[in-house]
Structure P
């Protein structure tokens, strides 16, 4: 039987969803004056951590070598940057994300618990790109603050007001009975998986990240169905690396790394024709199945008001692996 060729478009391997549009809002931290400083990190320390982080990133970017990362940058941030360097080697495939060193605002947690978190919101990289939310984590007293991920703000999103640097924000337990950060994440991922078939479809404000996820998935499913195939996605949170920090009004800002896998399979004697980018990145011999793995960071604002809906305020859809069989 003659084998048909099904083109798996570059849509499937876009390293990040396009999130450029109207400017998001970034409130300055609420500058309460405490009797004593209660935050886990001081402004002097912030002024050292940020430049050291971006000096390390600049050196790695200059050499396009992720092995130069590790002192101030770790975890998913290294995984994502490694793939960005690989993508940049493909002619015309695009450069790594520009993450500005200049910060509009920096939020820190208090000194009550471990791990501790620091969040920076950068200036916009350019007129067509939204600011970047950068996440640092200090695991224990022996560790440095290290960048573990970043995500562009969603167009039109507003970050909640946060406590000032001298006070620090409280860490919010993922099982908190009132704010329920883990349940919020469960609901959002359920909606991503099921769309309008989810029980949580009306539980969140609209955002362009999920809209583009749905649009991409629809196109890929239609392409697979032409060859009697399928396209399926899975969404798995990394709860051990998920953090929630308290806002000034009693809400929470949730930072959740999520692994997304898209499995494109064709049948009835068809073969998959890959984009030039996929061909350069793929591991394994292509027959009838291609798997794309993404390492996403979601930032969700959970309001204190129980009648208000949570909303994604920053998110990136970052390709980190392509495999086949």
Structure Q
């Protein structure tokens, strides 16, 4: 088995660069180490002597890098190509063309060297045209090869390390998206999809952006407030089908830790904002929970308010993951 020898410091530098290129996130060494120790128990990880030279098998490096990418939401937890392998298996049984499966990775890799932005569908059409294979076989080959290349530690030369962001920024400061049409970039949403328990500790303004992005993806027109001096209304949501200029929904965001409940006073105060703006409904979105009195007063007085609490919020994150299958998750 092949192996690589380098200092532990160089290992972490290479690992940080790899994940930075693949996931777009720069991870502190201590966080990287913490993630690895969840599954790997090598002595050099535990002792953390950065100057010490270590010999690591290539298979172990690939396993570590893949694990970290899964933990930051950059890879699915399970293979996405099971059906493609079944398609190829049936094709091989009929034709005996084992060569096609064997070249799928190298073929896709060559196309990605040509243009890193090729999608699996574009690759499939190239294979279909150049190799004269049925389109369904070409798609299966493209998907299998694309997945293998994506999980490889070899990065195409056309792939540049740019636009990587510090993961720590998600927790320490507001993140303004480069695309003005979205509120929070996909790489951060992917991280929160897999690490939903950390939503309660992200920067409060990024929590507002997280909530705004969810409703934008639900097809609403969303206006995110200034973040301060907003009168208690953080987000205004408008429906395209509305016949009035009034908001369809007002949202107040409360990024609290689990032990801090949203009080009944907050619920009552927010309802006055909903009435004042003549909104159809109001929503309090919190990474914590609503105090029991807050829910009961809505039922007793007929307040048209809804609540999205901790598990609902985590479901939003899972639904915005690039590998997700959306669920219904907005509950009273």
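Every read-out reported here was derived from the displayed coordinates using simple, explicitly stated rules and does not represent laboratory data. Given the structure is predicted, the values throughout are model-derived calculations rather than measurements. Cβ atoms are built from the backbone, for glycine too; each structure is taken alone.
From P, Q, which structure was relative contact order in percent (Cα under 8 Å, 6 or more apart) = 14 calculated on? This figure was derived from Q. Going by FRET efficiency 1/(1 + (r/R0)^6) of positions 167 and 191 (r between Cβ atoms, R0 = 30 Å, to 0.05), which of structures P, Q comes out largest? Comparing P, Q, the top value of FRET efficiency 1/(1 + (r/R0)^6) of positions 167 and 191 (r between Cβ atoms, R0 = 30 Å, to 0.05) belongs to Q. In this comparison of P, Q, the computed figure 70, 53, 32 for Cα extents along the principal axes in Å is attributed to Q. Determine which structure produced the value 1.6 for distance in nm of label points 7 Å out along Cα→Cβ at positions 151 and 295, calculated from the coordinates; the candidates are P, Q. Label of the originating structure: P.
Taking 21.0 as the value of mean count of other Cβ atoms within 10 Å over residues 247-254 derived from one of the structures shown (P, Q), identify that structure. It traces back to P.
Taking mean count of other Cβ atoms within 10 Å over residues 183-190 as the criterion, the highest value among P, Q goes to Q.
Determine which structure produced the value -7000 for helix-only ellipticity at 222 nm (-39500 (n - 2.57) for each DSSP H run of 4 or more, over all residues; to 500), calculated from the coordinates; the candidates are P, Q. Only structure P yields this read-out.
Starting from the value 1.6: which structure in P, Q was distance in nm of label points 7 Å out along Cα→Cβ at positions 175 and 207 calculated from? Value 1.6 for distance in nm of label points 7 Å out along Cα→Cβ at positions 175 and 207 corresponds to Q out of P, Q.
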